[in-house]
1. log10 I(q)/I(0) by the Debye sum over Cα atoms at q = 0.17 Å⁻¹, for residues 75-114 alone computed as -0.40: which structure among I, II?
2. Given a computed value of 3.4 for distance in nm of label points 7 Å out along Cα→Cβ at positions 91 and 123, which structure among I, II does it belong to?
3. By the measure percent of Cα pairs over 26 Å apart, tell me the structure among I, II with the highest figure.
4. When you work out distance in nm of label points 7 Å out along Cα→Cβ at positions 19 and 107 for each of the structures I, II, which one comes out largest?
5. Given structures I, II, which gives the highest value for mean count of other Cβ atoms within 10 Å over residues 11-18?
6. Consider the structures I, II: one of them gives -26000 for helix-only ellipticity at 222 nm (-39500 (n - 2.57) for each DSSP H run of 4 or more, over all residues; to 500) as calculated from the coordinates. Say which.
Structure I
Amino acid sequence: MAPRDPNRPDSEKTVGELVYEVTEQTSNLIREEIELAKTEVSEKVTTLARGSAVGVAAGIFAFLALILLMHAFALGLNSLFFEDEPWAGYLIEAVLFLLVAAGAGFFAYRSFETTGAPVPSEAIEQAQKARAVLTPGEEER
């Protein structure tokens, strides 16, 4: 058998050489699609992890600040309106903070909902296109 010459025109190549080239290119395409999927998932997971870490840090600092502010606010309400009933200022404050917590929880839920699961959608789309090209009769579907 003659040595393989990649620069030789396709019309001069044997069927075996052409099949070998198609197989090699298909294998390379599949490897590249898998690499694309890995990269895409990695980027999405990294983005979610960073956002979560910053959210946790913000939550911790906000919680510590709120402890101090809650006490000051409750004492302020008591001194202005409820001098003989100290529990009333704390009750009003608790209701306000529950409303804030509900709003923050809804915001967090929406943020995670819009980001979605780390699915390699671009890689899946490219793989489906490649499959349609490589599989006979796939275009008619």
Structure II
Amino acid sequence: MPLPNQITDLSEIVHRCDEVLAHAWMVRTFIKHGEEIDDYPELMGIVRSVFDISRALETRQDDPVAYVRMLNKKVGKLRKAAEQFAVDALKASTHTNFQQAVKSMNVCVGELQALSALGQELLAKLPPTVVASSECEDDDA
């Protein structure tokens, strides 16, 4: 898989986002099934946010235009959840697992933001008819 700065095609963005979201999903799983969730229910914010973006994007994997548009809509919510997670996780535990989970989410968010920006650049280069054909499919954000 090309690095983000080597991506030239929307389908490559879809593929790379899928890989990045696999890492975010593992953080989600770690938090969701951790003992700390009972005492720190605010940690569920990152769990819900990763689920939300993952589900929204997976329904559009066959339409890269709609996928990139939905990524652009959802990545900001994930970023905000990751920022709050960084605060909440370290309140719950200073254990290395939590520190690494915060770092992992920050890396995922950073890469998804970069992929979203690149996707917007690539969308801008497409003929308007191609972009318009996907507009009705991504309205349910």
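Read-outs throughout are calculated quantities, based only on the coordinates presented, and are distinct from any laboratory measurement. Since this is a predicted model, take the numbers as computed values, not measurements. Cβ atoms are built from the backbone, for glycine too; each structure is taken alone.
1. So the calculation was done on II.
2. Matching structure: II.
3. I
4. I
5. Greatest value across I, II: structure II.
6. This value belongs to structure II.
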